[in-house]
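Given below, in the form of structure tokens, are the structures.
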Structure I
Amino acid sequence: MRGMFEPRRLARLATLAAMSAPLWAHGMAGKDADFLKQSAGAHIGPFLYLGAKHMVTGYDHLLFLFGVIFFLYKMRDVAVYVTCFALGHSITLLAGVLSGIHVNPFLVDAIIGLSVVYKAFDNLDGFKTLFGFQPNPKAMVLLFGLFHGFGLATKLQEFKLSSNGLVANMISFNVGVEMGQLIALSIILLAMTMWRRTSGFARHAVLANVLVMTAGFVLMGYKLTGYWMERA
């Protein structure tokens, strides 16, 4: 476990994450896409599975969660921040799909990339150092959670889901997202706890957040490029 967080290993992982951002960020393809296109009626189990799978494999969600809990040492604090994030993305996921609220997916995903940049920058005390203040961290996690939820909603809207059973399916999908979030969070917390016990944590914490910020900028750049190409 100690070797997992060496600078070179961290750099390789961040590079791979950044390169795969176009593939992982909010993507649904293959059998999952075919199922969504053809689904009609309530399918509780499959939508639970899809929600959990999307969160566990979501590059952008995981990086943001990683940044949020990076310097949280008490489980009570972790619970508060993760609840803020869950509340935010639950509101906009359900509202976006059930109410038909449409937003540009490229811009939403660019803001999600910005959320990753923000959290890493905040962990580096960038706001206090450069601007002399720090935005309320809980409010910011809730705010960016709203955009993460819209990111989920925009991808589901692409499949023009049947209205038959839609409410039950979306609630199931959202519950699945929360289940996936708990699974991912447990793994991240376990790894972070082991890393914090090593002598290298303090030395490598800055590098880790710089790499997370870099990955966020890559995602932003990719999505903004897609937005401008779409408008050209």
Structure II
Amino acid sequence: MKRLAQCGVFAVLCFAMTLASVAQEKSVALTPVPRNDDWWQKRHTEKVELMKKGNIDLLMIGDSITHGWEGQKEVWEKFYTGQNILNYGFSGDRTEHVLWRLQHSPLDTISPKAIIMMIGTNNIGSGSSSPKDTADGILAIVDLLQKQYPVAKIFVLYVFPRDEKPNGDLRQKINEINGFLPALLDKHNNVTLVDIGYQFLNDDGVLPKDIMPDFLHPNKEGYMIWGNAVEPFLKPFF
């Protein structure tokens, strides 16, 4: 009887360990979660209401780097005046936040012709995810978008460089994220990987302060580089 009881305890422990292992298999980058910041919740509500109105041809998805287009009026007007665009960039977001936002948005109210997205720098910047997990999070977002919008053209930007020098820790981690993406997205229809990050760098791979003052966020000149670089990809859709 005592032996049976011991076997029972052992079985329960094994089952618990298995559950724990399964739970750990799903990384933070793949687990949809909202943020509690008041401004974030308010912005999400505002974007949801805009989405409900429909008539969106281009959906822009990302973090503060995409969000920052809203502070570049002159550059925005040069490239996107009169176009039906929804800027779905949220400062500080990681892949898990984008997944949550998309899962809690009325995606069926719009039919974008094209989607442009870049996400992941905050995953490694915060230390919440490894480069591989971050790349898997990007893949999860693409899969969700492709399921919802099978005929839309999805442009996935390689994560922009950060850190001033090419040997910077975060620069290296971003290179790792970008290195995983081709194999992950290779067989996806209507998905194109776009590399424009090198256009921000000088010949020595240094990220100039007069393009990204904090070595992360583009200034006006940086957004001009971005706009010019993606215009050939987006022009056929507008």
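None of the figures in this text is laboratory data; all of them are computed from the coordinates on show. Because the structure is a prediction, the values reported are computed rather than measured. Cβ atoms are built from the backbone, for glycine too; each structure is taken alone.
Structures I, II were shown, and P(r) over Cα pairs in 5 Å bins from 0, in percent, for residues 100-163 alone at 4, 15, 25, 24, 16, 10, 5, 1 was computed from II.
Source structure of the calculated read-out (helix-only ellipticity at 222 nm (-39500 (n - 2.57) for each DSSP H run of 4 or more, over all residues; to 500), -26500) within I, II: I. Out of I, II, which structure matches 39, 19, 12 when Cα extents along the principal axes in Å, for residues 132-179 alone is calculated? Checking each candidate, the match is II. Which structure, out of I, II, was FRET efficiency 1/(1 + (r/R0)^6) of positions 36 and 148 (r between Cβ atoms, R0 = 25 Å, to 0.05) derived from, given a value of 0.85? This value belongs to structure I.
Tell me which of I, II gives 18.1 when you compute mean count of other Cβ atoms within 10 Å over residues 108-115.
Working: I: 23.8; II: 18.1.
Value 18.1 for mean count of other Cβ atoms within 10 Å over residues 108-115 corresponds to II out of I, II.
State the single structure among I, II that was used to calculate relative contact order in percent (Cα under 8 Å, 6 or more apart), giving 19. Mind dumping the intermediate values first?
Values: I: 41; II: 19.
Answer for the origin of the read-out: II.
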